[in-house]
Structure formats: C-alpha cells, structure tokens
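Student: In what follows, structures are represented as structure tokens.
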Structure I
Amino acid sequence: MNHTEYIQQYLMETSQITNSIDRSEIVKAIELLSDLRKSGGRLFIIGVGGSAANASHAVNDFRKIAGIEAYAPTDNVSELTARTNDEGWRTTFNKWLETSKLNSNDALLIFSVGGGSTTTSLNIKEAIDYAVEKGAKITAIVSRDGGYAKQKANVCILIPVVSPDRITPHAEGWQGIVWHLIVNAIVSC
C-alpha cells in the first residue's frame with residue numbers, strides 16, 4: 001500500500017467510526033458532565049500513554065471552556081513517579097484520588113484504548129473500583145470491547161474497531177474528538 005492508499009484507507013475508517021459511534025452514549029456523557037458542572041463537582045481524568053497526554057489536554061478544556069474543576073493525576077510527574085517507585089504502578093491513580101478526597105459529588109473520566117482489566121492497565125481498574133466505592137460517577141471513552149471501564153462506567157462511549165491494525169490511533173484520536181464535542185456541547189446547549 002502506498003501513502004495515498006494508506007491515507008484513503010485511514011480516512012475511510014475514520015468515516016466508518018463517525019457513522020457508527022453510539023450518539024446516545026455521547027448525549028448521556030454531556031448530561032452527566034453538565035450536571036457535574038451545575039453541582040460544582042470535580043472531574044478527574046485518567047489515562048496512560050497517549051491517553052495520559054489526552055487527559056492533560058482535556059483538563060484544560062474542561063476547566064477553561066466548560067468551567068468544571070478538573071485534574072489529571074498524570075500532570076504531576078513528581079507525585080506519579082514517587083507513587084510508582086514507593087507503592088507500585090497499580091495504585092498510582094486510586095491513591096492520588098484518595099488524597100484528593102474523591103467523593104460522590106465528583107466524576108471520573110477514563111481515557112483508555114482497552115478500558116483496563118485484571119491483567120492490563122491495573123491502575124485504571126483500581127481507580128474505577130475506588131470511584132465506585134466512593135459513589136463518584138464514571139464516564140469512559142474506550143475502544144475494543146470496553147474492558148473493565150465498560151463494565152463499571154455510568155456512561156461508556158465505545159470507539160468502534162474498524163481495523164485491528166489501527167485500534168490505538170483511532171481510539172486515542174477519537175478521545176479528542178469526543179471530549180471536544182462534549183466540552184463545547186456543555187457550553188453551547
């Protein structure tokens with residue numbers, strides 16, 4: 001496949017996702033996060049790898065544009081690496097949420113390709129379990145089968161798999177499309 005063919009294939013897949021993503025779940029996410037804004041709750045955005053970079057960007061948009069107090073544990077690299085070193089990777093997020101006094105007025109937004117499981121992204125799984133324990137609402141933007149996040153989230157926006165070779169780039173790219181849509185819908189509707 002040459003570059004032109006690859007571009008055509010990638011953009012065709014993007015169009016397939018556009019046509020098949022579950023819009024009702026996006027509406028539910030907008031409503032959940034609009035309610036969070038009205039009640040003055042906080043939003044904690046969790047992701048690893050490219051999804052951590054997306055979490056950092058999304059914090060800015062939710063704070064600056066939507067007026068929601070928002071944080072990403074991965075933005076504080078000193079605390080993240082100290083917790084990883086001292087306590088292990090598995091508890092990096094839930095211990096951060098514990099220190100932040102996550103409660104039932106707050107929400108967790110999960111960005112993940114696979115959504116976590118009992119064997120992968122254990123820090124995401126532990127954060128989800130902690131949020132459930134505290135009664136915080138959970139929204140997830142994930143792909144594949146949604147993993148643990150889909151099982152536990154109040155709202156799960158599943159990025160459809162249209163190519164097994166490009167699950168991660170589509171999932172992480174669509175995280176950006178969806179959170180931008182949500183942020184702007186909160187302030188526009």
Structure II
Amino acid sequence: MLQVGKKAPPFEMPSTKDMKSLKENVSLADYRGKWLIMFFYPLDFTFVCPTEIKAFSDKIEEFKKAGADVMAVSTDSVYSHRAWIKTPEAQGGLGELKYILASDITKDVSRDYGVLMEDKGIALRGLFIIDPDGYLQYQVVHSLNVGRSVEETLRVLEALKTGGLCAADWKPGQKPLAV
C-alpha cells in the first residue's frame with residue numbers, strides 16, 4: 001500500500017529521455033541520491049495538462065538548485081508524448097520541455113501510485129515527492145479539472161529538505177519550529 005514515509009513503488013517506463021529513438025526507459029533507481037518530483041496527468045493534447053507541464057518546465061532551474069528532478073507521467077504512449085512536444089504551442093503542442101515525460105502505457109505505475117481511474121484508463125492529477133533514498137515524503141491527488149501549484153511544490157520540497165517542523169505557510173529561508 002502506498003504511504004508517505006514508506007519506500008516508493010519502483011517503476012520502469014518508456015520515456016522521452018532520447019527524443020529521437022524513444023528507446024531509453026526511466027526508472028526510480030535513476031533518481032537515487034536526488035529528490036524526485038513525479039506528477040501524473042490525465043492525457044496529452046488536453047487543456048489543463050499543458051499549463052502544468054509548462055509551469056514545471058519554466059521552474060526547472062529552481063528544482064535543480066534544490067537538488068530535485070522533475071518527471072511527468074501519463075498513460076499515453078511515448079509517441080504521443082513526442083508528437084505533443086514537437087507540436088508548436090500555437091497548435092496545441094507543448095514546445096520545448098526541460099524534463100522528461102514518461103509513458104505508463106501499461107497503467108501499472110498509475111495503479112501502484114493509486115491514481116489510476118480504472119474505468120477511464122487515465123490517471124488523476126497526482127503529485128509525489130520522493131526523497132534521495134527512495135522514500136515517499138509527500139503526495140497529493142485531486143480531480144482532473146484543477147491544475148497544481150508549482151510554487152507550492154517548491155515550498156513543500158524546501159520544507160521537507162529542512163528535516164524540521166515547518167509551520168503552516170512556512171517559506172524557504174524561515175527557520176523550522178524550535179521545540
């Protein structure tokens with residue numbers, strides 16, 4: 001059962017790591033020693049999804065500075081991912097991305113992370129922060145029609161990295177609570 005504080009379920013999926021061949025898989029083991037922000041989205045070529053995907057790409061340097069990588073996952077194929085990335089934004093595409101998209105075409109990873117809508121074959125919007133040792137430290141899952149806050153994800157990541165008690169609305173640079 002997926003639970004914060006426990007080992008994150010291992011995975012291996014096709015990805016856009018090598019956009020030309022699409023033959024380079026991605027696995028949880030690839031992120032050992034780094035924080036991983038892994039988020040699931042429903043479908044390529046939709047409406048809310050590109051706003052999130054682009055927002056995370058725009059902030060990638062902040063995630064890297066914090067020692068984290070970002071990866072987005074849907075149940076679409078890597079071929080659909082590549083087509084979406086290569087399609088100009090003016091025509092509903094993503095354009096250049098600064099991180100990879102992974103393909104959970106088998107739906108196993110979405111199922112393991114508790115975000116698969118079995119009746120639709122797509123993932124809910126789930127976001128997971130996995131620490132450098134492979135433990136799940138944060139998860140949030142919500143309905144399809146509301147995008148996530150990249151700023152809140154960065155804030156939570158920085159709070160987790162303190163290892164301390166961070167109050168509501170804690171911001172990077174503030175000290176954790178003294179007990």
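Derivation of every value follows stated rules applied to the coordinates shown; laboratory data play no part. From a predicted model like this one, the values you see are computed outputs, not experimental measurements. Cβ atoms are built from the backbone, for glycine too; each structure is taken alone.
Student: Starting from the value 0.9: which structure in I, II was distance in nm of label points 7 Å out along Cα→Cβ at positions 49 and 97 calculated from?
Tutor: It traces back to II.
Student: Next question. Consider the structures I, II: one of them gives 1.4 for distance in nm of label points 7 Å out along Cα→Cβ at positions 1 and 17 as calculated from the coordinates. Say which.
Tutor: On the way: I: 1.4; II: 3.3.
Only structure I yields this read-out.
Student: To continue, here is another question. Out of I, II, choose the structure whose coordinates give helix-only ellipticity at 222 nm (-39500 (n - 2.57) for each DSSP H run of 4 or more, over all residues; to 500) equal to -7000 when calculated.
Tutor: Working: I: -18500; II: -7000.
Source structure: II.
Student: Out of I, II, which one gives 23, 13, 9 for semi-axes √(5λ) of the Cα gyration tensor in Å, for residues 89-168 alone as computed from the coordinates? Don't skip to the end; give the middle numbers.
Tutor: On the way: I: 23, 13, 9; II: 25, 18, 14.
Structure of origin is I.
Student: Using distance in nm of label points 7 Å out along Cα→Cβ at positions 129 and 153 as the calculated read-out, with 1.2 as its value, let me know the right label among I, II.
Tutor: Details: I: 2.0; II: 1.2.
Going through each structure in turn, the value belongs to II.
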